[in-house]
Structure 1
Amino acid sequence: MFLHALPSIIKKLFPKFYWEIPPLDHSDRRIYFTFDDGPTPEITKFVLDELKKADATATFFCIGKNIQENPNLITEIVNAQCTIGNHTMNHLNAWKVSPKEYLENIESCEKLIEAYGAQSVGFRPPYGRFTRIFYKNFISHKIFMWTILTGDYNKNLNPESILKKCIPKLKPGQIIIFHDSLKAFPILKIILPQLLLECKRLNLKPSAL
């Protein structure tokens with residue numbers, strides 16, 4: 001069973017993380033679209049095109065090595081009024097490397113983002129994994145998790161089931177994860193336009209963090 005939304009107890013256990021962005025008031029209809037694992041040629045451009053059609057923005061949590069390979073995409077993301085986030089230099093799994101290596105990988109990505117003239121809005125741990133040491137001591141960045149995980153990367157899911165599960169969860173303040181990666185694209189190219197349309201129907205404003 002794939003969990004598109006985490007149990008609320010998880011959010012209570014780790015309150016330092018941003019699981020959602022509470023609306024400022026009843027008129028605040030922002031919902032936060034985020035894209036992990038890019039930037040990737042063609043796919044990131046597809047996302048930017050779809051966002052532009054919908055008059056929407058988003059945040060891209062980028063892998064450092066992908067930034068190095070596609071620096072022009074960082075410029076395109078920023079020019080589209082979207083924001084950049086840190087997703088480590090090499091998409092490291094915090095459970096499989098030392099805290100020192102993990103933190104150094106984060107800082108390397110941070111410096112790279114700055115070198116290309118952008119500013120990171122915060123960090124998202126790859127796979128959503130972190131350690132107790134990381135949670136207690138990592139205070140230099142905002143940590144953005146999620147409310148809705150589309151699962152666009154999961155080959156065992158199909159677009160119809162993803163839309164059926166995710167659409168009822170679309171509400172102001174929610175943070176939704178997509179992936180602008182080759183692995184996710186077969187599903188992403190179907191669900192992203194549909195979810196943007198659904199947000200319009202619900203008078204929600206897809207926005208950057």
Structure 2
Amino acid sequence: MDKLQRNKTTAAQAIAIEDGKDHPFRPGETHSTKYFDLLKQRRALPVSAKRQEFLDAYHQHQVIVLSSEPGSERAIQIPQFIFFDEWEGNGKIACTHTRRIEVASAAERTAAEMDVHVGVEVGFAMRFDKLRHDQIELLYMTDRTLLEVAGKQPNFNDFACIIIDEAHERALATDMLLGLLKVAISQRTDLKVVVMLATSDAQRFLD
């Protein structure tokens with residue numbers, strides 16, 4: 001992990017770390033058998049073959065609009081791609097969903113795939129039910145919860161990357177976030193924004 005550089009990480013570097021026996025976040029520990037079972041499933045996903053293509057775009061642009069078919073697991077895989085690329089940075093990664101149940105589910109699935117516990121490297125935050133920890137690098141949250149953060153941090157100073165999932169649903173809170181992020185990126189050139197939506201809605205969203 002110490003060889004990774006922010007916004008310069010390659011897919012090959014990250015994959016080598018993921019494929020290794022030793023746990024990258026737990027010195028002296030090794031990956032579990034379940035981890036490798038889940039990793040095999042991840043590698044079979046179409047999005048896995050696009051990892052370097054995504055990273056190239058992520059490195060070159062401050063804002064990315066990413067469309068994919070339903071069931072692509074973009075909300076689980078893309079944050080993990082970014083996790084390794086932002087490892088050497090100082091900011092957290094936020095990934096928003098419109099529904100509370102998806103926030104907790106995504107955090108739990110991501111933590112399982114990374115072989116960590118929810119509440120350490122990966123966590124979630126939503127109204128009335130917040131699981132936070134200073135060590136959390138990847139934080140799933142509802143769009144409303146991130147709006148509350150924006151009220152205190154208009155420039156999202158704690159974050160290196162904001163991922164807005166399900167943007168095609170055009171929820172009020174999501175649209176408000178997109179407006180705030182448009183202002184924030186003009187103030188912070190180091191802030192990355194990834195907007196994810198269903199393929200069938202991509203052109204309508206861009207219009």
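Just so it is clear, none of the values below were taken in a lab; they were calculated from the coordinates. Note that the coordinates shown come from a computational prediction; the quantities given were computed from them, not determined experimentally. Cβ atoms are built from the backbone, for glycine too; each structure is taken alone.
In table form, for the structure just shown:
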| read-out | value |
| --- | --- |
| Among 1, 2, which structure scores highest (criterion: relative contact order in percent (Cα under 8 Å, 6 or more apart)) | 1 |
| Given 3.7 for distance in nm of label points 7 Å out along Cα→Cβ at positions 35 and 155, calculated: source structure among 1, 2 | 2 |
| Entry that produces 16.5 once mean count of other Cβ atoms within 10 Å over residues 75-82 is calculated, selected from 1, 2 | 1 |
| Source structure (of 1, 2) for helix-only ellipticity at 222 nm (-39500 (n - 2.57) for each DSSP H run of 4 or more, over all residues; to 500), computed value -11000 | 1 |
